[in-house]
Structure formats: structure tokens, C-alpha cells
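Right after this note come the structures.
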Structure 1
Amino acid sequence: MNKRLKILLGILAGIALAGLIIWHYQGQNAPVSQTTSEISKKPNKQEEVKKTVCLVDGSLVDENLANRHPLAIMIENSVAARPQIGLADAQLVYEAIAEGGITRFLAIYSCSEPEKVGPVRSARIYYLDWVSEFNAFYAHVGGNYDALQKIKEYGILDLDQFRYGNSAYWRVPEAGKAIEHTMYTSTKKLWNIADKNKWPKKADFTPWDFKDDLEESQRPQNASATINFSTPNYSVKWIYDPKTNTYSRSQTKTPTIKAKNIIIQWMDRWPIVSKIGERGYAMRTIGSGKAKILMDGKVIDGTWKKDSRTERTWFYDSSGNKIKFNRGQIWIEIVHNDTAIKLE
């Protein structure tokens, strides 16, 4: 009996060993199961960055940038200062004559943060009314007497280079270029100063309305606008591209910039002299007047209205409806009754 049991146990052990060998062999050569294969093919999902509407120009941006408190920077446009840096990154740009026939830009940043912007130049009084629409932090290099007095009176959140120096500004000397054309700044450094000053982090202005682009099949093939502020060096041409639904800006020695919306805003202007004898201009920024809006390759005849210094400027079509702008960069060209303009 014991002998038979031993034989039986030996046979069973042999069968078990053979089974283990076969299982091991098949396991190494068998295809990976469907479940394992499916798991291995699944990519690692990264957290998706939420996009939302930028309050200044309506573009879709990262959620943490969409309502950041705006920053306004004075950028010069004299021929000796060109080419500028950082204008293409602005959400909104105002262009107006600052002195003589020379225009100057006020660039509004909120949903972008270029590392270098400039050349930065001095403040002028009527630009403050556009800064005030956003309660923006205002970056500039000094200014004329009237502008500096009004900055204090209005309580502008002031980032004057005269006060903050190399904590946010630096010069880039260049052979043959006058020193006043060499000042630059960084949006990040300016926002850092605002944070240290415990100024507002979030935007607190009323945004314009925005829409999607017109379908390409409905866009005209050719359109352009030429604005001659004074001399040929200050003549600006915007050329429409139906493929991208943008307008390309062309001016002597300036970088090509593509904007989605061009506003031509007519405004009264007259010469003034400050208390210390500085000659300049005043403009009727508050009130109403004529406007033309270039968008989708078309020209909208309209009007503008601004009720007070801190109120937004609103633009209307000929039927009195508020303009809905395309999402993307907006340029406002401030012109006067004697400004030569050609629309084609």
C-alpha cells in the first residue's frame, strides 16, 4: 500500500512539474492580454489649461491671465526710436500725435507679458483719460508739467521711471542713437512692483463686446487704409489679409504688426502751453464724435462716446448698436479733421 502510494505521488508530481514547465513557456511567448495592451497605449493625461476670454481684446487665453489688472506703457514713435519692441504683444494700442507731427503709442497689456517693451517715453495729459478707462498701472519716463500734475490729481497708479529706476527699467545704448530713445522695460517687472505696492491684481473695468470672425467666404479680397498723421515718416498703412482676417501695419522702419480691429476715431485738438512754457496739445477725449471701424475687411461707419474720464469709450454703428469686435489685437488711431485718410 505504501509502495503504491509512493508511485502515485511520484506520477502526480511529474505531471505537476510538466504542467509548470509548459505554463512558463507559454507565458513568455503568449501575446499580451487586451486589457494590458489597452492600458499601455493610453497616454498620460496632463491637466488641461482652461481658456477664457481676455477682458481687453476678447482673445482666448489661460484662465490666470484673462482678468489680470491692465498695464499701460508709453512707447515712442519718433523715427530715431524705431523699431519698437513689444507692440505686437499688446492687447490694445492707441496712436495719437504727442508733439509736432510725431505720434506716440499707449500700449495696454493684460493677457500677455513680453520681457522687453520700448522705447518708453514721457507722459502726455490726454493719454491719461485712456489710462483711466482701465484704472491701469501707468509706465512712462517723466512727462510734461500738466501730465505730471494730473497723474497726482487723478490718483493714477503711477510707475514712473523717475521713481522706480532700474528696478523695472534699463537703457540699451546704441551708436548714433540719442539717449532719450534707449529706455526699455519689462511687463513682469512692472507687475512685480504693482504687487509690492499692494495694488489691485484683478481688472475692474467694463469690457467691450466680442464676436467670432466673419466666415472666410464672406470676406472681401482687398481692403486697405492709409492714415497720414503729418509727414511721410508718420504715414501708416493697414493692409487687409482675408486668409487670416487681419490688418498688417506698415510704417517706415517699424515692425510689421497684425491687428484684428482698426478704429479710426476723430477728435478735436488744439495747442496749449503749460505753466512752465511747454508747448503741446489738448484733445477732447470726453464727449462724442465720428468713428470708422475696420473689421472683417469691411468699413463700419459709426460714432464714439465717452461720458467721463474714468468711463470706457463706446463705439456704435450707424444704427446705434454697440460694436462687437473680433477677438484679437485692437488699434485705435486718433485723428483730426485735417488728417488725410484714404480707405480702399
Structure 2
Amino acid sequence: MAATVLLTASFSGQARAQSDAEGYPRRNVSITVPYQAGGTADLVTRKISEKLHQRLNRAVIVENRPGASGSIGSNFVYRAQPDGYTLLSSPPTPIIVNQFIQKSIAYEPEKLRSVALLAVAPLVLTVRADFPARNMKEFVSYVNANAERISYASNGIGAHVATLLLMRAAGITGPVHVPYNGAAPALLAVLSGDAQFFIDNMSSTLPFVREGKMRILAIGSKERSSSLPDVPTFEETGYKDLVLTTWFGLFAPPNTPTAVMEKLNQSVNEGLQDQDIVNQYAELGLQIERMTPNQMEAAVAAERAKWRAIIEEANISEN
């Protein structure tokens, strides 16, 4: 009898979940960005939220929950109801890197469901316009000669891994890492002189470069960007195989129904084809690569394996 009751309850729960998924969405949707407003993660999410609103006919609300290198916002979504109404928009750090360098995190990132890929972007090495070095060779020499007075900014612990990879490749030692809760405060730190350089995605720095307030010394893509045709790649400057890129993805709590995932994925991918998004992404130096949930999940798993090996080999920690 007990087994019959459990089986009936299980089928009833599955049927209810399927019914909810078929009618999705019945109310407004919330997307959490685990960083402060103003950075690329926030910007991309707000652009995509407009497209989801148009296709789902519901308000799509963006909420910023910064802290602990993205872990606070990610944990919030991880523990939310798996009904498609609470989503996470995030770069790789909270999804992949944090679990390997932080002493403990309160969520299991590999259990978050991959909904869609929102954008891909190359990373760039950025300095203030009046920084003495004009190219990578001068940068390495200057930083090593003044290491005790040099610090670098990041979006938070974990987001500094790309900078550590560059420093190891270039033989740079000494600069102090200063983590911030997102790209916006990190950029302000460089602009104010509190930090001397910053590696982040190109779109977050382009506005300041165009205003003449910052300069980009090298870009992490395989080829030069059409947005910055005069900026060399790291490989061109002598650092073979140093390719540094990032991405932004949409994720859902564990056990979110597949029907909900597919509807969200279709809405995102349709929105990414709208000409205004294509134009805005090009202006920001962002690339569009549409994926299904299964493709996104496989890509994230591959990234997780790659970065785990890199972090363990380089003995990188949150300190």
C-alpha cells in the first residue's frame, strides 16, 4: 500500500510539473545577475530580458545580487523553486571557477541547468590612458620594475585566474590582487589609480577606450577584433597559445522541467537573431553563438574540466 501511495504521488507530481511547464510562464520571470549593475554581465542580461519579455509576454525582471565572486547570487538561484521563474545569468567564474579555488561554496554549480548561451567575448588587458607602457613588452618591463607599487583589479576572487595565467606566461611577479564585486567598480579603480591594470571582457572597457580614458594593450582572441583592429592578440605579442575569452550564460535551478528549458532556450535564440541585438553586440565587441540546452551543458562541462586542470596545475587559490 505504501509503495502504491508513493507511486501515485510521484506520478501526480510529475503530471503537475508537466502541466505547469506547458502553461509556462503564468507570471513574471526573475533573472539574477550575481554582480553589481553596470558590468557586461548586467548589460547582456538586460538586453536579453527585453527579448524574453517580447516573446514570453511577461515582465522579465533583472535583479543584482553581488558578493563572494558571484557565489551569493548563484546560491540564491540554486535554491530557488525549479519552475523557470527564477533564473541566473552568469559568466564562468560562479559556474566553473569558484568551486575549485574557494574553500567552500554553498551550492553545487554542476547541478545548475544550462538554458542558453547569451554571448561570447574576448578578454583584454586594460590600463589607464596615462599608463607609461604602450605595448606588452613595455608593460612587462614596467610592472616588474615597479611591482611593489602595482596592483591589479578583478571582478572578484576567481575572476583573476586569467590575469594569473598572463602573469605566469610573462614572468610577472609581485603585483597585488584587489578583487571587486563586479566590473564597474574594478574599472573605476583603474580609472582612479587605485589599481593599475585589469583583465576583463572587451565590452566592459570599450566605452572608456573610445572616450580616451583607457587603453587596451592586447586582446585574448585568436584573431584581432574588428572593433579594435590596431590592438594585437596576446599570441602576436609573443605569448603563444595564450587565448583568453569568456562567455555569459543563462542557467536554471536543478530539476527545472525540460519543457521550460526548451521554451526559454527558443526565446533566447530567437532574440539573438533580432537585428538590434546583432548591432548592439557588434558595437560592444560581443559575439553570438546560439546553442541548445544540451550543447550548452556539454560546453560548460568541457570548460569545467579544462579550468580545473589549469587551476590545479598552476596551484591557484583564492589567496
Structure 3
Amino acid sequence: MDTASKNVSYMYKKFPYPFPSSKTKNVNELLNLFKIFSLENKFNFDNKNVLDAGTGTGHRIVNVALNYKKTHFLGLDFSKKSIQFAQKLAKKNQAVNIKFHVANLLKKIDSKQKFDVVLSMGVLHHLSNPDKGLKNILSVLEKNGILFLYLYGKLGAHQRMRKKKIISLLLKNKTNYEEGIKLVKEMKFDTFEYGWDIDYKNELEKNSVIVDAYLHTNEKLYDFDDIDTLMQNSGLFGYAIFGITTKTQGLLFTTKINSKGKLKIPYSDINKFLSSKRALKYFNSLDIKNKCKIIELFYEPNGYTVIGLTKKMYDSMGTNNRIRQNFVKC
């Protein structure tokens, strides 16, 4: 295990995230993603095999498993302690359709099984080699499979990274997380942007959020160009930005002008920023990549949900589909 991975492993051993006492119902982001994807794309998760690569303490995937009882789940994480918590959580909630194993995503995944869906939500950006990690998890994706990623956003991370840098400079021993937590609280940095503002019930749960947001030993931030580089090297047929998170909310992502979403959920809306017909005309003439860049410059995302598709899965989707409308081929 490389130095960065050892440091991350030590951090999560001391401060597992989400904290084991957290309620599964308080971490609904992944469950909501499944529901939205199903509704928009008429996709049925029943009898599908789902891999959660970097499952942590299992709260999010157990929550999904309890709501999709005909789906089969496998959670992988390199932290033995986190996997032990996840196994206890599944047993406590009687989630019989999920298993957990210890695995390092930077090594070849030891599985003869292929998966219809591969998830890696908030994980790749913590790896010392995200490209290698992505290729390893995609090696077990079915030929008609789907990849779900969540990656930290560069443009919306300025304030969090500024605070993180201040704490890092003050804290001589970077692995003294207890002292770091005290500094964060005393400097009143312990307010969280959308995505970290989970409903913690006690100080231990809050401390694990502080460590993940402000004291994490290894993280890489992405903008659209970085995501494109990552995905172009993945071997997938292509990808689409499915959603973004800002400081205050999550948005479904669309590059269309005057797009009326099918769901009663907020969508990105370029009309809010391009008020002149001239600007909208020029925007409409751009290719998908440049449209995505314009939208991210206005919204400054602190995170991106990315959908990757194999050729077979892409062909099975209707042409009047938000993913295909936002799709970038690799």
C-alpha cells in the first residue's frame, strides 16, 4: 500500500465516515440517485448486481439495499474497520441482499462476477491514482453496464479549501486529528456546505464530518476538463454529467435551453445567467463540452455526479433522454 493510501486508511480507522452511529435514513443521497435514475430512464434495478466501490461504513448502500430488496449488492472498502461496521449495520437492519468485503481499489478486483451497475461515490478523488482505481472497478462492469461516480468539484471548493489550508498550516502534526477538530470548532469553521451537511446527532458523528471535510489527508478536485480527461482514458463508450452540487443544493444537470424537467426537482438553468438573445444564440451553437464548461463556470459546483455508459447501454436509451442530450463520447 502506498503512503497516501496508508494515511487515508489510518484516518478512516480513527474517524470512519459516515460515523457508525449515523442513521441510514440520514444519508439518502444515493437512494435518491437510484430513484431519479429509475424514473427518468425507466430503468429497473430488480435482479441487477450492484458493486459499491469504496463503500465506507455502508450507510448509503445499506439504505439503498433496504429499498431495493430484489437487487444484489456488494460493498468494497480497503478499511477493515469500516467493513466490520458495514457488516454489523446490514445485520442490524436485516439487509440480506448485501455483502461486504475488504479490497484495495488500486489493485485488481478479485471477482469472477460482473456487475450491471458500478458505483464509486466520493471515492476516486481520495485515491493516490484515480485513473488506476477507475480502470480496476470498470474491469468488473458488464458489457451493458452503468457507472455512477461522484467527484469533488474544483470551482466550488474555494472556501472549504481555504479553511482547510489554514488548519493545515496551523496544525504541525497533520495526523493529530483530535487537535485539528478542536481548531476547526474554535475557529467556527464547523459549518458545512451541501453534501457534508448530514443530520448528525452527536459530537462523534460531527467530528467524522469535520475530518472528512477539513482534515482529509488526500483529495483531488475536478472541473469539467479534469472529468473529461479521466473518462476519456476509462475505456467506456462515453459519459454525461448527471447532476451537480453547489454550496446550497443539488441540481440535475441539463445543457438544453428552456428545458422543462420531467421531475419536480431543481435543474440547472442557463437562462438564469445568459439574459440576452445574443448570448443564448452563441451558447446554443456550442458543442456539448463547451456548454458544460459554461454552465459550470456559472454554477461553480462543489461536486459532480457522472454517469458512464458502455456502448450497449447507450444504445438501449431513448434519443430524447437527458443523459444522451448531455453525452460526451470517449
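No value in this document is a laboratory result; all are computed from the given coordinates. These figures come from a predicted structure and were not determined experimentally. Cβ atoms are built from the backbone, for glycine too; each structure is taken alone.
Of structures 1, 2, 3, which gives -0.28, -1.33 when log10 I(q)/I(0) by the Debye sum over Cα atoms at q = 0.07, 0.15 Å⁻¹ is computed from the coordinates?
Numbers: 1: -0.37, -1.33; 2: -0.29, -1.19; 3: -0.28, -1.33.
The structure behind it is 3.
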statement: Highest-scoring structure on Cα Rg over 2.2 N^0.38 Å, for residues 76-147 alone (candidates 1, 2, 3) is 2
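Using mean count of other Cβ atoms within 10 Å over residues 236-243 as the calculated read-out, with 14.4 as its value, let me know the right label among 1, 2, 3. Walk me through the numbers before you get to the answer.
Values: 1: 17.2; 2: 14.4; 3: 22.1.
It traces back to 2.
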